[in-house]
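None of the figures in this text is laboratory data; all of them are computed from the coordinates on show. These numbers were taken from a predicted model, which means no experiment stands behind them.
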Structure I
Amino acid sequence: MALTETEVCMRYITPALEKSGWDKNKQILREYSFTDGRVIVRGKLVKRGTPKRADYILQYKSNIPLAIVEAKKDTLPIGAGMQQGLEYAEILDIPFVYSSNGKGFIEHDRATGLEKEISLEDFPTPDELWNRFSGHREFTDEQEKLYLQDYFYQLNSKSPRYYQRVAINRAVEAVAKNQKRILLVMATGTGKTFTAFQIIHRLWKAGEKKRILFLADRNILVDQTITGDFSPFGDKMTKIQRSNISYAHEIYLALYQSMTGTEDWQQTFREYSSDFFDLVVIDECHRGSAKDNSAWRVVLEYFNEATHLGLTATPKEDNDVSTQGYFGEPIYSYSLKQGIQDGFLAPYKVIRMGLDKDLMGFRPLKGQTDKYGQVMEDREYYGCDFDKDVILEKRHELVAKEISRYMKEELKDRFAKTIVFCQDIEHAENMRKALSNENADLVKQNHKYVMRITGDNPEGKLQLDNFIEPTETYPVIATTSRLMTTGVDAKTCKLIVIDMNIGSMTEFKQIIGRGTRLRPDFNKFYFTIMDFRGATRIFADPGFDGDPEPIDNGGEGGEGGDSGETGGGNHPPTGGNTGGDTGGGGRQKFYVNDVEVTLINKRVQYLDANGKLVSESYKDYSKRNIKKQYATLDDFIKRWSDEEKKQVIYDELLDQGIVLEELRDEIGKDDIDDFDLICHIAFDMKPLTKAERINNVKKRNYFAKYGEQAREVLEILLDKYMNSNIIDIEDVKILKLDEFKQIGMPGRILKMFGGKEKYLETIKELEAELYRGEVS
């Protein structure tokens with residue numbers, strides 16, 4: 001009798017591994033899911049895709065994996081799992097891959113590319129695999145000892161995700177090999193600081209790096225690090241300040257601004273000898289320190305003998321290779337696109353808003369004046385000009401109305417954290433006013449419902465931590481320009497509004513990065529980008545690869561605030577400029593309050609299975625992707641008939657972003673089952689209702705061969721099918737429902753059909769009867 005994959009594992013593979021010395025409690029990770037499954041958003045429906053799962057991960061010690069084993073049922077070839085294993089091994093950075101059907105193993109050594117067949121009895125021991133791996137890496141005894149240094153672990157501490165483990169192990173290996181400049185590229189929200197902590201802790205505990213300096217350019221980043229991921233260092237750690245120069249600690253954290261300056265007394269870093277630190281970790285290293293012309297570069301040059309580890313979400317700025325030029329190629333990169341595919345980062349949907357004056361332009365009449373009596377320049381103004389050269393007050397009102405409507409009607413959450421990115425400080429203030437007026441009922445309850453959080457506004461800046469904190473309700477809506485593009489870990493932000501001209505892909509990616517955190521505990525599974533300026537066209541740029549790139553933010557502005565933003569106020573300009581980013585070149589701003597603005601089009605886009613934005617109808621999208629998997633109706637019908645569990649088909653469709661419940665809602669056919677839905681959408685087949693299918697079964701007198709109680713069971717199953725779907729009746733657990741209790745317990749019902757195997761055969765036969773005529 002053929003053995004299932006699970007039976008092959010239980011009878012052959014697991015015993016073979018244990019016999020070779022692999023500890024089942026410490027070294028064998030069975031059915032190891034290493035991703036969470038992509039979050040799929042369609043309409044108001046949110047689903048998780050299927051996580052990637054390895055049958056076995058074999059680790060020499062915790063977080064030092066050596067092998068992956070993929071199992072297949074015994075009717076398949078011994079190497080049937082190899083391609084899947086190789087794909088997973090590349091993702092997980094695992095050196096040895098095995099495939100087995102229970103009759104032996106095929107081994108693939110990724111260091112040599114060679115494969116060989118081995119018997120069940122000859123599976124390598126942990127030490128044999130480690131020695132082969134160590135030999136491929138050409139480790140010395142000292143390097144091997146450092147690489148095997150334990151991760152930090154204590155009860156209830158979080159375990160590293162697979163990509164963090166890869167980054168940590170590669171960094172430790174690079175240090176062991178005496179690489180002096182090391183770069184890690186990890187998307188916003190993927191845990192760079194936690195990764196840095198584990199690297200530092202392992203190097204420190206091993207005695208390889210005794211004194212370590214962690215550098216950042218924002219006070220909030222340093223303070224969050226001390227109280228967060230670095231807290232286990234305790235009293236071994238200190239923060240360097242001009243008034244607090246300490247030499248007695250081992251882990252030092254510092255703000256560039258507290259260590260540098262134009263005056264000698266400001267250059268605190270010189271209080272330490274140039275060889276004082278063994279390791280310097282540079283957080284967000286793209287933002288200035290590694291640049292050739294940076295005032296902060298002097299710090300790295302001073303501590304030149306130390307190993308320098310750079311952490312960033314991007315290896316380079318637009319048209320700038322200095323960061324990567326300083327550190328060299330990244331030893332590991334993990335992108336936003338991959339984070340979304342793995343289900344660790346929140347996906348997004350995009351709503352592009354087209355306003356008539358933005359798209360078709362506004363041209364004042366000859367001699368027309370603004371509300372302050374200024375004669376307006378006679379030319380056409382478009383979206384890129386508004387809030388820079390011309391302020392259309394009714395445009396602010398419309399944007400505020402659309403934001404508020406979306407929160408009320410689509411999100412159904414008027415307290416969803418929202419960031420509105422504006423052209424400059426003045427625009428941010430105008431939007432604060434417009435949003436306050438649009439939500440006066442909530443502002444009346446608490447004036448912090450809408451706040452401007454910009455560099456010039458101390459009241460708003462004081463509320464930044466409250467906006468970030470998930471448990472704090474207020475502020476709900478923050479209007480800003482550039483202060484909140486970096487260093488703001490807004491984990492529960494559900495709506496990002498872009499109403500500013502974005503000058504670079506770098507800036508755009510960082511704005512997007514404000515929404516990428518997943519917080520299921522706060523019902524945050526995705527975020528929405530509402531775009532009023534056409535900025536999201538950047539998604540289609542060939543250079544956009546999914547990595548959020550933090551912006552330079554004016555070089556070394558540090559805690560200063562919105563780069564280039566100093567002015568504002570709703571008053572006529574003086575001297576031709578209100579200050580800040582108001583157009584430059586002495587241009588005036590004109591203030592217009594009597595020109596109507598209307599919304600003329602709106603387009604909603606979702607991410608497809610490949611991380612690309614699509615705007616076609618969901619029906620068309622589903623049809624195209626179903627037909628990619630099943631070229632003909634016969635192909636689909638055969639697969640539907642052959643598959644023991646229809647859930648497999650459902651999972652494959654879900655991985656393509658096809659959520660059948662949402663598709664059914666779109667076409668408005670609630671009375672058909674999923675088989676008919678797929679055939680109708682993809683192959684234009686006329687669907688039968690579930691009631692029609694049930695009646696056809698009963699007309700054929702299919703139940704006649706069963707006893708009275710067995711017929712009663714089948715009748716209940718058909719009722720369940722009528723009110724739900726086919727996969728529900730495939731699961732034996734359905735027999736635990738109250739409706740079956742009058743007949744007997746699940747075990748008794750199974751006996752009624754001749755046992756579990758015969759019962760499942762009956763269900764298969766019942767399915768065939770339901771789809772008779774289509775499924776042969």
Structure II
Amino acid sequence: MVFDLAGSVQEFRNAIQYVEGLEFLSEFLDEDSEPDDDFHMSQQGTRTDRKVQHSLYLVMSNATAVTQLVSLFQRWQESPDITFQRGLGRFKAAFSQLRAIRRWGAEDRIRDTGLLEVWRERLAVAGQSISTLPIEVELWYRRNEQQRASAEESLTGLIVNAGGRVLNRAEIGEIGYHALLAEIPVQQVSSILRDGASAVELLNADEIMFVSPYTPMSVAGPGADPTSNTAVGGAGRVEGLPRIALLDGLPYANHDALAGRLVIDDPDDLGITYPVAARHHGTAMASLILHGDLSRPNEPLRRPLYVRPILQPHPVFAGHEVVLENELLTDLLHRAVRRIVEGDGSQPAAAPSVRVVNLSIGAESRALVRRMSPLGKLLDWLAVKYNLLFVVSAGNHFNSPVTIPAHAARSAETAAAEAVKAARATSRLRGILPPGDALNGLTVGATHADDGADPALPDSVWDLLAPGAPALYSAVGPGVGRSIKPDIYNAGGRALFERPLPKDDTEDEVALAFARTGLSGPGMQVAAPKSGGVSDATVFTYGTSNAAALVTREADAVFEALERGPLAEEDFAFPDALYHPVLAKALLVHTSTWGDQEAHLRDLLALDTNNARRELTALLGYGSLRRERVGTAATNRAVLIAGGSIGRDQLHTYSIPLPVSLRAKAEWHRFTVTLAFFAPTVGQLTRYRGAKVFFERLLDKDTGGSRIDAEHNAVRRGSVQHEVIEGARALVFNEGDALPIRVECMDDAQRLRAGEMIRYGLVASVETAITTSATIHDEVRTHLQARARTQARPRLQQ
């Protein structure tokens with residue numbers, strides 16, 4: 001059943017619990033919409049102009065319960081003053097917020113999945129050469145094993161009777177995932193395209209939640225041929241066990257930049273059929289993680305990189321790599337991560353030392369619209385279960401053209417402004433790609449930046465964006481539940497555009513197309529495969545994959561600092577290794593800031609003052625990572641870290657020592673507090689986050705400043721809260737005073753079980769200009785050392 005409703009839904013959900021036979025399976029949240037005369041929010045009997053929140057609440061039930069519920073609604077519609085029997089009176093309040101009650105139908109099953117669009121495109125390209133098309137069928141996940149088996153058997157029968165076949169299946173109970181990979185005859189596809197979804201029996205099956213096109217995630221090779229580069233080297237020792245896992249394509253292991261630095265685990269024996277010349281993406285990602293952008297000399301990582309290939313050469317399109325044939329990506333990733341941590345069958349864990357998993361891949365056909373993807377759910381659960389930090393690319397929209405007014409194409413300056421406006425106007429189509437929607441993952445968007453030199457550009461090519469601006473190919477937020485996604489941005493490589501040819505005066509718009517990257521850039525210089533045994537080839541690339549790979553590299557630096565521990569014995573001990581993954585996430589976000597992009601985009605997009613911060617949060621997340629601040633100290637900045645586990649309704653209090661050198665000085669200063677946690681999640685609920693961990697906002701009077709960057713409501717919707725307060729008002733305090741930070745834990749979508757604890761990492765910093773004080777770091781450290789000695793005395797006496 002489908003309930004179209006608005007406003008507060010808690011009373012409605014409470015009321016349906018009184019109807020015997022209902023089994024609540026899932027809910028999906030529609031977009032906010034403008035109120036109208038028939039449907040609006042009211043407050044104390046007076047209409048308000050707040051947007052109305054339409055939701056779909058999905059309930060499957062037995063025939064008796066359906067009949068009873070529909071009958072109640074119809075009776076209420078006919079006579080709103082009717083008296084219901086005892087126990088059902090709460091339905092009146094719920095019904096007053098409903099537009100309709102209807103059955104979950106064929107159109108709902110393909111809504112927002114892109115199924116029809118993909119089918120039309122494939123038929124237009126392939127014509128009569130294909131006889132079947134693959135689909136991914138998600139079933140309602142039933143708690144009862146027998147019910148799941150019965151539903152799958154029934155659905156399999158429908159597929160076979162329609163002339164199709166089931167290619168694979170997967171079931172992951174922890175995230176409520178039950179799916180079939182199948183193929184159906186092209187005649188069935190044509191019927192649906194011609195007559196609508198309800199014309200085919202399969203799409204009317206009650207067992208089905210969604211039907212999506214099976215579009216195995218694929219990545220394209222570079223736009224230019226690799227060139228020999230003798231400067232590429234693999235100098236530096238390799239020691240220890242892998243800390244980072246790369247799930248991607250198979251790299252060219254004998255490349256000069258990679259030789260001796262990879263631990264390749266290939267249980268599917270892909271190397272046998274994976275030509276060296278086809279190993280583009282895995283080679284590039286391994287190169288970036290190990291060395292960074294090769295245009296700039298960097299120390300390579302000391303530890304080896306664990307690589308599990310999950311891509312293979314595309315069978316049709318040369319230069320493309322695609323997820324393993326006939327595999328459901330959600331199931332494949334589940335098995336790959338489990339193999340790393342637990343082992344596979346009788347095989348022991350392949351790399352139990354891994355703490356960070358890089359996923360520079362994305363399912364391009366399915367941008368986040370209404371619900372968390374199965375891939376996102378999987379990463380969220382795995383992060384909690386195995387205590388792993390997943391660094392994930394937000395996704396690229398290379399095939400979503402940016403269209404500008406024809407007159408704007410007369411100059412690069414005008415075209416640049418219109419291109420940014422056009423990208424914002426189509427942000428719904430350029431949303432986060434799975435698994436970048438994962439709540440617990442660190443999702444990375446790309447900026448228009450790299451370490452390369454500025455190449456000479458022909459007149460036919462434009463470099464439209466300023467360095468550091470959000471790249472036009474990068475997916476934008478928000479995430480599920482309007483949480484902040486991407487979490488952060490990082491350099492992804494500069495992308496060029498082809499200059500549009502002069503158009504007829506009658507033409508209104510022109511589309512901007514990405515240009516091929518030249519042999520000298522721009523873009524990021526990475527190791528590349530090349531036929532003929534060449535082992536020092538490089539190529540220039542761009543994309544959110546690059547940005548995520550570089551953030552993964554920075555995560556390694558954070559782990560190095562955490563594992564080294566404090567510099568002196570009299571310092572507090574660093575948090576236990578149990579908290580390093582979530583603390584690394586917090587530290588990476590902590591360095592990020594909007595910088596000058598806020599003012600630039602406010603002016604360029606002419607944003608309304610009241611909504612500007614909310615809109616910019618969707619475009620900028622928490623800001624761009626500042627590489628120079630990762631794992632480094634400064635005399636005018638003190639950074640404090642903590643890690644802990646917290647349960648429902650618990651409170652942990654921390655304090656930031658206030659440096660005496662800031663007292664009574666009307667000078668610029670900044671307080672930054674970042675809290676990250678691995679949130680338990682609820683598989684099928686719109687309120688997807690099971691519990692929330694947060695800190696109360698710092699007061700202006702205590703900090704002498706005002707909050708900047710991300711919008712204050714959005715920062716509490718995900719699994720990272722990052723607040724920046726800066727100003728120049730004088731701080732009045734006594735020597736030894738501290739600024740308190742109170743970390744709390746509360747239920748969100750579900751009630752935490754007694755004893756269930758949530759891991760979190762907390763980072764706080766205070767800084768000022770070097771001309772104001774060059775002693776803040778030492779002042780705070782001295783204060784903490786004194787506190788550590790005080791706390792140690794009772795233990796020594798015992």
Structure III
Amino acid sequence: MASHIKTFLLFFLVSFPCFIFSQELEIQGVVTDIENQALSGVTIFIKGTNQGTLTDLDGRYSIKAFAGSVLVFSYIGMTTEEKEIKGQTKLNITLKEAVQSLDEVVLTFKEPFVEAEKGKLTFNLKNSALTTGQTALGIIKKLPGVSVGQNDNILFRGAAGINVMIDGKMTYLSGNQLSNLLNGMSAEDINKIELITSPTAEFDAAGNTGIINIIPIKNLKKGYAVNLRAAVSKGKYWMTNENISASVRTKKINLYGSFDYNTPHRFTQNKSENTINEEENTLRLHRENEKAFKIKYYTWRLGTEWQFLPKHNIGISYHGYLDDFKGLNNSRVNKVNNSGDLQSFILSGNNIIEPYHYDAISTRYTFDIDSLGKKITADANYTSYRNYSDGLLKTDNYDANQNKQNTEVLKSHQPGSVKIISAQADADLPFKKYSIKTGIKYAEVENDNQYRFDSLQLGNYVEIEDLSNHFKYKERIAAAYLSGSKKINKTTIDAGLRLEYTRAEGYTVKQDISNKWQYTKLFPSLSIGQIINEDNKMDFSLSRRINRPSYTDLNPVRWYNDQYFYYSGNPDLIPELVWIYSLAYSLKNKYIFSVIYNQSLNFINRRLSIDDNGITIKSQSDNFGNRHRFDFTVSTPFKVFPFWDILFFSDISYTKYPISEFSGEKQLSKWATTLMLRQDISLPKEYKINLSAHWFSSELLGIYSSHPTGYVDFGIKKSFFKKKLVTQLTLSDIFNTNRYQAHSLSEIIDYSYNDKPDSRRVGFTLLYHLGGNLVKEKSRETDEQKRL
């Protein structure tokens with residue numbers, strides 16, 4: 001198998017020089033009305049094809065077309081314009097008001113589910129019928145190459161060093177904090193998700209595997225819009241999601257807001273086991289856990305954008321949420337000897353009350369210098385994230401004859417806070433023959449966690465000094481970047497350099513231990529796009545990245561599952577540095593083949609060890625040395641019938657890195673495969689059906705080797721009343737096959753786990769849309785405007 005794969009890859013790479021060259025152009029411009037006001041949401045498509053795009057909030061667009069193609073510009077209430085491409089790369093259009101109203105405008109292009117360009121995969125989710133009852137985290141882990149490990153850590157291509165952005169803004173959160181944020185966002189509010197495997201210099205250098213950028217759905221039409229959504233799903237628990245969102249957009253002012261109530265309850269059954277040595281006896285621990293999380297999310301968003309001068313815009317937005325989180329973890333742990341005889345067992349229950357509060361305020365100023373797209377932007381952001389975690393772990397100890405020996409009670413109080421301040425300024429300067437981008441940024445992140453553990457002794461709670469502590473973390477990052485882009489005939493070159501200065505300090509108060517980092521790093525990036533002919537193009541990109549240890553990974557506080565297993569941070573972690581190389585080939589603008597290679601230094605992942613008591617397992621992040629990761633991906637769409645589309649996606653990977661053993665260093669290596677098959681069927685009377693199947697082979701996850709798993713999802717979507725009312729039914733994990741299993745490859749500890757999440761669910765959504773046009777002229781009041 002391995003030799004066949006290597007032979008195929010060699011053939012693939014050697015074949016590239018055999019293709020001949022042609023001419024494809026990237027057309028950019030701005031669409032305005034006769035008063036020189038930018039028009040957002042203008043439909044632009046290549047005549048005679050299904051390829052197209054829309055203008056953004058500033059009326060700008062970008063589309064690739066061959067010389068001789070005809071671009072069609074269409075907007076409700078305006079005349080339709082057609083322009084032939086004769087070799088130009090800049091094309092600004094002015095649309096005039098139509099004399100007569102239009103009955104209906106039908107979009108003649110359809111966005112593909114997946115697109116690839118310049119080290120980035122884009123997944124278009126807006127019209128998917130598989131989002132009902134799903135959170136943003138739930139939909140992310142269904143994307144190719146993405147998985148979720150224990151404690152909801154997001155893994156991309158087998159590593160946890162992925163940064164998540166929402167609408168282009170860095171979240172700066174990780175671990176449970178990040179998963180809580182994403183669990184509070186409904187997948188039905190997502191327009192598209194970008195997996196940026198090789199980010200350019202304008203992006204933060206953080207993230208050893210790249211960046212996930214979540215782009216929400218926005219209303220780009222002038223006028224007003226109100227959406228009312230109600231969703232319900234059923235698995236182990238009933239879950240609901242109610243949402244109201246509204247926006248008003250005029251030529252100069254845009255107002256928007258939303259309120260969302262969501263209950264993404266979670267339930268997981270877990271089995272795990274490992275060997276321990278107790279009083280010179282070898283015993284086996286068998287665990288059975290049930291984790292039930294009851295969650296109520298209240299999310300609100302407000303924002304406005306104001307064009308206070310012809311070329312000057314300012315915007316301010318506020319995003320807040322309250323996560324009312326309650327959890328219960330019931331566990332039974334059996335101790336058995338080598339003969340399988342029960343020696344003793346424990347019954348424990350861990351009650352957690354952990355409300356989270358999140359507030360984020362952002363402001364943006366934009367100066368549009370000219371109609372070619374030159375602009376200057378300035379952003380300032382403030383984020384406050386607070387949680388107040390209280391837990392009560394009660395453990396009953398029994399002997400082999402089921403006689404209760406004693407009861408132990410451990411109470412925890414772990415309030416924590418994260419404060420983030422960032423500011424940046426960017427200049428985007430496109431010229432006729434080249435383009436320049438430059439900018440500066442400064443960010444401060446402060447984390448504080450004062451945690452205390454108490455044991456119950458003679459009816460009173462007494463602080464456990466060895467477990468209680470106070471951990472503080474501060475991080476300062478200053479950055480500047482410069483990048484340039486130039487097109488030479490059929491070749492596009494993007495090159496950039498980012499400079500980042502980092503100063504960080506982790507301080508453990510009781511022990512008076514301070515861990516400090518201070519360094520300056522350069523992060524170059526390069527992307528080369530080559531048009532081979534009308535049906536073939538290539539993109540090569542490389543970038544250097546850094547994965548700074550997250551606050552959660554550094555914080556030495558403990559999170560107990562039971563008295564035999566806990567998670568803890570590691571204050572001694574050092575940053576991970578990585579080079580990412582990517583080569584992509586596109587055939588007929590739809591068949592996508594890519595090769596990605598990651599080379600990491602000081603790779604960060606989870607490691608297991610035995611606590612000082614010789615019995616309890618400690619799970620914490622650690623540095624693993626050098627990691628090599630190779631991925632070969634294939635995305636192939638097929639049209640079975642005009643109404644039936646199929647997308648097949650596969651990822652073949654090879655991973656290698658060392659782990660420390662009693663006998664020295666041991667190299668781990670493994671081939672792995674991910675497969676996805678998605679079918680989209682459009683039926684008469686506005687019915688749309690999605691059916692997707694996912695399969696994951698065994699792969700390396702730190703010291704673990706995971707077991708194969710897979711699942712099938714089904715969704716059907718139907719619209720009524722001229723698309724004002726949309727209904728959606730989803731069946732997730734139809735055959736209830738999805739689970740997370742893994743076993744340790746380390747000789748230090750033989751731990752294995754088998755988690756079964758509550759993944760088989762049925763969901764139903766109703767979405768009602770109200771829309772209209774604020775402009776008084778009757779000629780612009782059409783049915784299509786109401787449908788938006």
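When Rg and Dmax of the Cα atoms in Å, for residues 123-202 alone is computed for each of I, II, III, which one produces 12.2, 36? Matching structure: III. From I, II, III, which structure was helix-only ellipticity at 222 nm (-39500 (n - 2.57) for each DSSP H run of 4 or more, over all residues; to 500) = -7500 calculated on? Going through each structure in turn, the value belongs to II. Computing Cα extents along the principal axes in Å gives 89, 56, 53 for which of I, II, III? Of the structures listed, the value fits III.
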